[in-house]
Structure P
């Protein structure tokens, strides 16, 4: 049996631009099994999809117990490394983030996303000092557990349109440097896939760069040529699944038809994932 530490080391090694690590984010055990069966080298959760599936809004509203339970279920269901999106750590301070990391590691995950968005404060982002303390606490908790946790430090400057656009690139690079010094393994910059910007981010960040991708973004090979090491679908696959459910429900309730669900996965193929 592959140990958690072995999976952690493997997950670190997957962060290259040749090939790019592709993460089609899952939100429950079934979606995780589907992602793995499609040939994924690792499974990543989406905080939004997980929250929605458990009856919560996204944005640090999910109860920690329920988040950890879902992570443990996903880890138990797949053989590949699992990285969990834990938003800003489900905690009010750095010490709380450290405790969260301990529980996430106990659930079997080998990576986390830790974002600097401030969902409860007046400013859109946590201060650099606050976020570096949180990352340092996460790294210390992983060291205490003896696991080489991959900490993917998410920077929301572009996603939340923070500050003067002219200074956004440098602000992102500066934050990345501080987060890496605090113990982050890689940097996640959702909100931009513009190729000139991406190239500058890759050049300015001394660690693997992760982007959020979807319709309209450059292809994975194109991003790999720019030096991007990891791409994530985020909540978009979960949202697409729920969009299909809504469209099918509307069709059945209005026209009485069933065309929306043409081409669905066969019952037997899904059921076999759990046999």
Structure Q
């Protein structure tokens, strides 16, 4: 499915007096590109990981032109693209495509700020669906796991908590799909039953992670799936999560996930022992 660019729904505005000179698109040697430290950021530890990831998966298809401005000495200051240019250099590339703009240092700094502060970053659910469309193995496995349990991941998360079979806990479902697919299916089935019973938002990160921890460590509880689902369905999960969060706030070195897992273990031991 595709859609055109549309400006419907936007309030009318007065265009700027001048958009400034149009950039030139050209290829430039990396050795002529420099970082102006008066406004550019250092590459942090996370940034170095990003550089390595770009380098390891390098493709010109994923490489947006570097935005640069000419400075003295036949060099060009990088306004945007420090990380991807570093990645290109890391694998021996000598030239990169650049959008060349004419700007003094003040305008360069303003451009850097504007580019990096006005980015509409995609949501995790949107990235998940993009990974699905790209055939990403982990995303496909997570989607299959969710389908087996009757759970969906909405592309747009607005109002997800009003849909009892929806989750936006993308990190949790992908982690389960990678580490223990079968336990992940059971976790989602249990929480889907719980959300239908007493809480429309049980398919959240903390509850998913806590129940997954429990069922991976105690595989015997997964043997009678119907009994397990019934036991979890009877739990006041929302109340338990509230209490777990409060306990984690009081007790140093613990988390709501850990506290909730302990509560789930206690509840399952009582319920399944009674059922037996």
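Of the structures labelled P, Q, one was used to calculate mean count of other Cβ atoms within 10 Å over residues 3-10, giving 16.1. Name it. Comparing all candidates, it corresponds to P. Ranked by FRET efficiency 1/(1 + (r/R0)^6) of positions 19 and 171 (r between Cβ atoms, R0 = 35 Å, to 0.05), structures P, Q are topped by P, which has the highest value. Given a computed value of 1.12 for Rg/Rh (Cα atoms, Kirkwood Rh), which structure among P, Q does it belong to? Structure Q accounts for this read-out.
When relative contact order in percent (Cα under 8 Å, 6 or more apart) is computed across structures P, Q, the figure 12 traces back to Q.
Since every read-out is calculated from the coordinates, none of them should be taken as a lab result. All of these numbers come straight from a predicted model, not from anything done at the bench. Cβ atoms are built from the backbone, for glycine too; each structure is taken alone.
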